[in-house]
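Trainee: Just below sit the structures, each encoded as structure tokens.
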Structure 1
Amino acid sequence: MNRPHSRKRFGQHFLSDPEVIQQITDLIAPSPTDHIVEIGPGRGALTMPLMKHRVRLTVIEIDRNLAGAIRSQFGHEPDFKIQIQDALNVDYAKLIGADHVRVVGNLPYNISTPLILKLRSHHTSIQDMTFMLQKEVVDRLCAVPGTKAYGRLSVMVQSGSQVEPYFEVPPLAFEPPPRVTSKLVRITPQLSSLSAHAEALLETSVRQAFGQRRKTIKNTLGKTVSHEVLTTCGIGLTQRPDEIDVETYVRLANALSVG
């Protein structure tokens, strides 16, 4: 069977280095009791070792050519299911159901940020997420206040998850090689202190603050939130958005939700 070619419009770079594949499998540490959702299986580099661990596996693939090849390889397995769809458009509540799933994938760089933010809303149904991403995105996910990488993505993900960076993966581990270095990251959802209303307010506040990250809080959030509320939450009016830690943004969202 001929191997499917990569398609630029889907941002495809197929993992091909056996040593890296083994490292990622070891990091995931799949168990036969796991229900794993793999996003973007490509040519099945991770799919194969996951199935060898006898997991229940659901794969999501947008490319029909790749999906056909994956189905022909694994479709006979009773615990294997494939969904041909854009991962950004999947109804994850329906897919997950009452399960507690693990999510893995070598994510196309062009969808990684919106997809992670979408999956974040299903944190109560997800045990953990192990992704290979562009190194720059992992740096943003893990960033601390006062750094250039710290921004909206850092706050939104860290506010409800533990984020752990792992090893880098060079371009030559892929076919064709991307122009950037990749990196593994694990995102483990934590019990959130935010109500649904406060979650929405956190998103609004963080988006407003980092929309003009070089301006002071007085000239961003200070235009819609009272200065008294900001200072009560420990936010200085002369601070910039990237100087405020995640816990303080969460405190502000909670304060706004009851105000």
Structure 2
Amino acid sequence: MPLVYSYNSNKGRKLKNEDAVSVVKNKQGEALAIICDGVGSHSNAAYSSNYIVSTLEKDWQNLTFANFNNMKNWLYDKIEKLNKELFEKSKSKNKKMGTTIVAVATFDDQVVVYNIGDSRAYGITSDNEMSVVTIEDSFVGALIHAGVITEEEAKTHPEKHVLTQALATRERIDLHTFIDDLSKYDYFLICSDGLTNMLDEEEIKEIIRQEELSIAVEKLINLSVERGGVDNISVAILKNLRGDNSDK
């Protein structure tokens, strides 16, 4: 199924950008969108995020897959392998590494989303419903899931940046998986928490629906910076063309 996309990243008001983002298509035209948000308390956060994104990007564009299961299994195994590789490197060099990951990959009319940490993926359906399709590995995410606090309360919680899981911080990970029919969705959005901490879901959805993709990405980032931009902000949007050749 044909897709168009746009993505960008901004350091916000931080001194450096520890996020990494990319969207790439393989030889079959299937898309892989990735965001990694380096864990700021770790000295090699930027290295971790950039290494994972650049490795996946390079490998993906040279691959072909026999079917959806072949593709999703390759991506699952690759993320696990990269986690072990960076974890071993952090031990041998005695340097802390850590990053979130959210990855959306397509094959024909199916989509798989993998995530670790608090970077999110959203699906926007043809009936304009926007929902989170990732599971948040954070202290506040667990509180939200338990009904203890709301999404709004989580934004100001003193432990909102505490992750319960990240890549490169331990040998074994629990990689969350979401699988669905791609035809249900008009858009997929992936983002670091620098976006969702500044904007609510309704205004995010409205901007995506109303603007061309590249303009929507820039508006989301710029508005996040205007609202405070306390963290790096990374955004990637995929649009399902449904036989329509516009890039809006």
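Readers should treat all values here as calculations from the given coordinates under stated rules, not as data from a laboratory. All figures in this text were calculated on a predicted structure; none of them were measured in a lab. Cβ atoms are built from the backbone, for glycine too; each structure is taken alone.
Trainee: Which structure, out of 1, 2, was Kirkwood radius over Cα pairs in Å calculated from, if the result is 19.6?
Mentor: On the way: 1: 19.6; 2: 18.1.
Attributed to the structure labelled 1.
Trainee: Can you spot which of 1, 2 the value 1.0 was calculated from, given it is distance in nm of label points 7 Å out along Cα→Cβ at positions 14 and 46? Before the final figure, lay out the partial values.
Mentor: On the way: 1: 1.7; 2: 1.0.
Only structure 2 yields this read-out.
Trainee: Another question about this same structure. For mean count of other Cβ atoms within 10 Å over residues 62-69, which of 1, 2 scores largest?
Mentor: 1
Trainee: Further question: Given a value of 0.7 for distance in nm of label points 7 Å out along Cα→Cβ at positions 38 and 70, point me to the structure among 1, 2 it was derived from.
Mentor: On the way: 1: 0.7; 2: 3.6.
Structure of origin is 1.
Trainee: When FRET efficiency 1/(1 + (r/R0)^6) of positions 206 and 230 (r between Cβ atoms, R0 = 25 Å, to 0.05) is compared over structures 1, 2, which one is greatest?
Mentor: If we compare FRET efficiency 1/(1 + (r/R0)^6) of positions 206 and 230 (r between Cβ atoms, R0 = 25 Å, to 0.05) over 1, 2, the biggest value is for 1.
Trainee: Right, another one. Identify which of structures 1, 2 gives the largest calculated value of relative contact order in percent (Cα under 8 Å, 6 or more apart). Show your work: numbers first, answer last.
Mentor: Working: 1: 16; 2: 28.
Answer by largest value of relative contact order in percent (Cα under 8 Å, 6 or more apart): 2.
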